[in-house]
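So, here come the structures, one by one.
Computed from the coordinates by the stated procedures, all read-outs in this text should not be read as laboratory data. As the structure is a prediction and not an experimental result, all values here were calculated from the model. Cβ atoms are built from the backbone, for glycine too; each structure is taken alone.
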Structure P
């Protein structure tokens, strides 16, 4: 793969302008000098490396990051021709996060009790660090699977969740709304009614007495208006419930859209604000927040230039890990949207 830096790629292409410029330049043209710039921060090497990291999830203390890796990146540890889940640990935890590459372990593949020779990606670690949810196609369909860390530190054999159906289910995330710690949201491609054409919609499920309950479609006029969505993440920070909608049509690249939730009316509201670092020629979205909500982490190809788009078939490009303080994202959204 041609690994031009983002700046070199944009200069060489000569065709990417406006919203696809370097984030700091594009943002300076969109917001006033008094508004805070929003420029992605790149994780050190490691956890980034030559093989790439995709769709990360991070423990509450910020000291472990789980992510998926594409076989096409060249890492021979990935079984089959698709994706496996890896982990990296911050072993030197003094100093400002995330530190340097010397503070992190090289990424390691999770064992075969978790991974398979099929697609395994979209990891989500729970706040206690003992349960890992992820999407897998090992059963022949995209479904949500789960594994639990045993007292000896080993991961148990992964099991399919009871919420799975013959339809596609993926991106099993915390709903993230105040008072909804027991509720998760995911995307499923199923008919809204008998005989209808399957559509990609958001669904929620609630855990009761250790069991995930039957899923219900999550109705929201605003979220329904966002086509081709593939993930919803939400976080409460600085007096705002921020939502991040990832959009992907499997023919173009991932981008992020910011919205907000009004607890008084219990409705998602706009305006819909695109992330200023979106690039229609470079993949970058599907973030996760720390359990405490202070950081957002995601994967993107900003410094690698355009590459193969990620697909539902398990192919994709090589990505790096980026992060931002959630307060900075909230400040940017407030400046652009001005919600009351």
Structure Q
């Protein structure tokens, strides 16, 4: 692998860089220390033709203005916390209300807008930062590292490591939007999720607490299905979310076969495929029904709904307020240690 580093711009007095990790085939990923963001994934199709399969921007200004978390590392808590509040160790914590009355993706001061320190290491790059006690309303000084590596067999591996000096909740993910065709709508993509259950949500996209079966519903992806087949049906969950924006539990990591992906996305025309592997307990599928960009993306036009899809491995949304959900409590002096892997191929 070859790794290059170039200046992408500045935020205040802090330099922002673009790192390219280049495979011998020409396949390339680009990442930046602004938000520990995944900027591009240039991957071959079944004929070896390369195309960028991530939505994003050609310049830093696009990411600064972006409100869709394009490719970002999101936290401290990925997805929503109801009423922007939780109780921990007998104390109630009020969070940023950046989504109506709720907190989403860490609030106004989420880490997706932070400039990380960066270091090239082996076949990848390590980003690091400290989120101070009280940022976004969350307790604890959290030291965070995010690493990206790119392997010879076209696997993009993202690793999260964090510690805290106070008990806190932590839930990190990557918010990349995939379009395996390289452009246009992704509604002809096929999706498979082996999970037989999903979280029910209300009109504010907050889990009701119920974990319901997907069999024989529009949310059943246990067999590969074209995303656009039923996305516009008159289902209340689809109407509220303008498509899919739903969390699927995966087996407990001690029970799950690690050789099996928790989600597989493929584009029949190009033959490109990406498989998701993770140590985290769920995957949230967002079909980008609310997607819009203030500035043009890589294609030269502003992004529109359904141009990409997110495969977000994470803890369940609103987990701090549901005792029966897997806990993302990170205690003082413990280590948050999770990974997400995207395995690319073409056939």
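Figure out for me which of the structures P, Q the number 1.00 belongs to, where FRET efficiency 1/(1 + (r/R0)^6) of positions 243 and 307 (r between Cβ atoms, R0 = 30 Å, to 0.05) was derived from the coordinates.
Traced to structure Q.
Kindly point out which one of P, Q the value 1.4 was derived from, the read-out being distance in nm of label points 7 Å out along Cα→Cβ at positions 107 and 139.
Q
So FRET efficiency 1/(1 + (r/R0)^6) of positions 99 and 267 (r between Cβ atoms, R0 = 41 Å, to 0.05), computed for just one structure, reads 0.85; which one of P, Q is that?
The read-out comes from structure Q.
Matching task: 0.95 is the computed value of FRET efficiency 1/(1 + (r/R0)^6) of positions 43 and 235 (r between Cβ atoms, R0 = 30 Å, to 0.05). Pick the structure from P, Q.
Here the read-out was taken from P.
Looking just at mean count of other Cβ atoms within 10 Å over residues 131-138, which of the labels P, Q belongs to the structure with the highest value?
P
Comparing P, Q, where is FRET efficiency 1/(1 + (r/R0)^6) of positions 67 and 259 (r between Cβ atoms, R0 = 30 Å, to 0.05) highest?
Structure P comes out on top.
Quick check: 0.97 is what I get for Rg/Rh (Cα atoms, Kirkwood Rh), for residues 123-274 alone, calculated from one of P, Q. Which structure matches?
P
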